[in-house]
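**Q** There are structures below to look over.
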Structure P
Amino acid sequence: MIDIRLLLDDPERVKASQRARGDDESLVDQVAAADAERRARLTEFEANRARQKALGKEVAAASGDAKQALLAETRDLAARVKDLQAAADAAQAHRDSLLEQIGNVIVDGVPAGGEADFAVREVVGTPRDFAAEGVTPRDHLDLGEALGAIDMGRGARVSGARFYFMTGVGARLELGLLNAGMAMAIERGFVPMITPTLVLPEIMKGAGFIDRHADEVYRLEADDLYLTGTSEVALAGYHTGEVIDLRDGPRRYAGWSTCYRREAGSYGKDTRGIIRVHQFNKIEMFVYCDPADAEAEHERLLTMERDMLALIDVPYRIIDTAAGDLGQSAARKFDCEAWIPTQGRYRELTSTSNCTTFQARRLGTRIKGESGNQVAATLNGTLATTRFLVAILENHQQPDGSVVVPEGLRPYVGLDRLSPR
């Protein structure tokens with residue numbers, strides 16, 4: 001949730017953000033009007049509540065007919081105060097429901113527009129020229145099946161479409177990747193966490209995952225719990241309702257979890273292989289910091305993602321995601337997209353988002369400050385995930401069907417090369 005004071009003090013900034021996102025800027029005026037109504041109802045309630053308290057003293061001092069008249073007024077006023085409190089509460093709820101529909105206010109410099117309107121920040125590495133080598137590249141699924149690394153058929157038989165088994169060298173490669181990511185996070189001062197993958201509705205909502213995209217989330221109706229699509233959700237809720245001390249610097253966590261996504265609306269897209277699946281594993285970085293430090297922390301997370309992509313040695317580019325393609329919680333998001341040879345294009349492997357105070361305000365997470373407590377800023381970023389294997393297999397494949405394990409992963413995988421069975 002954005003800061004209501006920002007909206008009231010600088011409505012044009014919030015409207016500009018809404019326009020950049022392609023969202024309804026009239027919500028800004030609706031929130032302002034709803035807040036004025038809330039304040040009017042609250043003022044009326046407080047005035048009548050003050051009269052109610054004063055009447056108590058007058059009744060105690062009165063006698064006879066005067067006392068009876070005051071008692072009658074007390075009864076009438078009690079009913080009125082009750083009605084006014086209900087009206088003030090309803091006005092508050094209406095204002096908040098409108099406020100919750102407004103996405104985080106974007107950071108200056110974020111491109112306006114939708115999915116295709118990103119800005120390329122940097123291109124790293126050169127795609128391998130398979131044609132010059134006289135080689136026709138095979139896609140990750142062909143390679144994975146020949147290596148005994150991926151079994152989509154049995155995955156579908158056991159769980160349905162978009163499920164799979166990582167087997168043998170595939171499992172070793174994925175575990176090695178995740179362990180390498182966690183080792184890097186620990187070295188950089190992150191606290192390792194294995195997080196719950198089921199969370200309460202208020203945590204899922206607070207993190208910003210069910211306002212507009214509830215159809216993409218798995219829900220266990222009998223238990224009123226949600227399966228998380230990233231450990232960001234659980235880590236966003238880790239300090240809910242707390243005041244945390246950042247005198248020793250930001251709190252940095254690295255969450256390891258299995259993730260679940262319904263992939264609603266993606267029918268017919270990426271149905272082959274493990275690019276878009278219902279279950280995968282991920283190491284997610286999550287930071288709590290002073291809002292003044294958020295942009296610097298965002299660059300720190302991006303640097304770590306770059307270092308991880310250097311470790312797997314694949315060409316990639318960094319894009320500044322357009323406002324209309326941001327999640328509701330993000331004020332800015334950088335994606336690292338790896339080159340996928342058989343598709344002839346870059347595909348997202350990691351993303352890192354600066355959520356400023358949006359999530360923490362919803363979840364009641366504050367930080368201690370010299371002039372009092374203030375809402376924390378939160379950030380997140382992917383450090384390693386199952387989809388990395390697509391880029392590793394395709395970019396490091398050899399003419400004989402084997403795949404060279406990137407040198408940086410070999411200590412974690414225990415193999416130099418994956419060979420066909």
Structure Q
Amino acid sequence: MKLSAAFALIAATAAVPQSGYFRYQRPVVSNPPAAGQTCVALDPQIFAHAAIDLSDLRLYRNGEETPYAIHQAAPVVTPERPISPLNLGRRGGQTVFDAAMPEGNYADVQLAVTTQNFIATVVVAGSQDESGKKETKVGSYTIFDLTRQKLGRSTVLHLPDSDFRYLHFRVAGPLEPENFSGISVERLPAGKTKYVTVAESGRMVQQGRNTVFELTVPAHEPVDRVVFVPGAEPVNFSRDVTITVSSLAQRSASDAEPLPPGPSSFGNLLRVHSVQDGHRIEEERLSIDAPDVEVGSSARWKLSIDNGDDRPLGMQSVRLEMVERDLCFNAAGAAGFMLHYGDPALGAPRYDYARLFAFESNAAQATMGAEERNPAYRPRPDQRPFTEKHPVLLWVALIVVIALLGAIALRSAKRAEIAQ
């Protein structure tokens with residue numbers, strides 16, 4: 001069969017969307033009156049009731065299907081290759097070096113420091129040429145490694161939005177030129193990432209030396225990061241965190257038995273606000289990237305903070321968040337749009353609008369009304385072949401055929417014996 005013919009056959013047999021086969025619907029409200037690109041945020045409830053890849057989402061207006069595109073409100077960040085330091089050496093009792101920066105805008109710069117237990121001040125200047133004759137002071141920053149105090153380390157310089165082609169570094173502190181192996185930087189994205197809360201809890205329990213939070217996430221809902229909200233005390237801390245995700249569908253018949261262990265990931269929470277050796281340190285890292293897991297059922301997220309020999313953190317709450325996903329379409333200056341979902345038989349739609357989609361930063365924003373049960377819902381007819389609907393009959397028929405063949409063989413054997 002030719003490939004084009006195969007695709008034609010698949011298209012002919014694929015399920016066709018019909019409004020009566022969707023279990024749920026959501027009205028699009030606050031739709032702007034003017035024509036143009038319009039986007040509406042998809043909340044976690046939609047993920048829980050739609051297909052795992054949102055393939056069954058269909059947007060209708062007055063019964064007519066409207067093309068759309070899914071836009072993720074997370075700008076693409078392009079990691080750069082490590083940048084080797086230039087002119088690395090000592091000058092005036094300080095370690096100095098330069099770096100040729102990538103084109104475009106950037107902000108945070110990570111210094112690769114190969115030693116531990118230090119506090120140093122880094123003065124950064126920028127220029128558009130390597131000579132640095134017309135340089136501009138960017139700022140003064142504190143880097144540190146407090147491993148001995150169990151307070152972690154930070155060698156990130158939080159620069160303002162910059163586009164200098166060259167940066168010039170002067171390091172005052174107990175760091176030698178051989179302690180610097182390079183720097184790394186990420187291009188600054190054009191916009192900021194938007195997040196939506198998936199689950200939140202302020203209930204924690206102590207299990208030995210660990211502070212544990214447990215949250216339940218419905219099926220299909222993605223989680224992209226975990227945000228911790230600590231109390232005022234202690235001011236300074238560095239604690240390791242283990243994140244474990246377990247499917248609730250795997251729970252055995254007895255609820256008393258523990259859930260099987262699921263995939264895990266690790267991170268670190270850090271907060272340092274202090275003055276040490278004349279250096280003011282202000283550093284916080286209170287969110288952790290979530291593990292990349294796909295759970296087809298509701299899942300239990302266990303967040304375990306290792307307190308070591310220190311007193312437990314006075315955590316106020318913890319949040320599971322997902323990057324906001326927007327459904328964008330051409331509103332055509334008309335209201336009356338209804339989003340339908342909850343038909344697992346459907347495959348993902350293929351729209352020219354989605355192939356040619358370009359997100360507009362000034363796109364109009366609409367909102368979703370409350371989720372409703374589709375009043376016209378009816379189950380989709382079972383179009384499976386007869387053998388798939390009744391697999392037992394197939395086995396019965398197979399056994400009958402085998403029995404008949406056995407009887408025929410036995411009769412033939414007896415006739416052959418009599419003939420002899």
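**Q** Quick check: 17.1 is what I get for mean count of other Cβ atoms within 10 Å over residues 224-231, calculated from one of P, Q. Which structure matches?
**A** Derived from the structure labelled Q.
**Q** Who wins on mean count of other Cβ atoms within 10 Å over residues 56-63 among P, Q, i.e. which is largest?
**A** Once mean count of other Cβ atoms within 10 Å over residues 56-63 is worked out for each structure, Q has the highest.
**Q** Tell me which structure, out of P, Q, gives 165 once volume of the Cα convex hull per residue in Å³ is calculated.
**A** Matching structure: P.
**Q** Among the shown structures P, Q, from which was the value 5.8 of distance in nm of label points 7 Å out along Cα→Cβ at positions 232 and 336 calculated?
**A** Q
**Q** Using relative contact order in percent (Cα under 8 Å, 6 or more apart), single out the structure from P, Q with the greatest value. Walk me through the intermediate numbers first.
**A** Values: P: 20; Q: 30.
Of structures P, Q, the maximum of relative contact order in percent (Cα under 8 Å, 6 or more apart) occurs in Q.
**Q** P, Q: which one has helix-only ellipticity at 222 nm (-39500 (n - 2.57) for each DSSP H run of 4 or more, over all residues; to 500), as calculated, at -13000?
**A** Working: P: -13000; Q: -4000.
The read-out comes from structure P.
Bear in mind that the values in this text are calculations on the coordinates, not laboratory data. What you see is a predicted model; the values in this text were computed from it and never measured. Cβ atoms are built from the backbone, for glycine too; each structure is taken alone.
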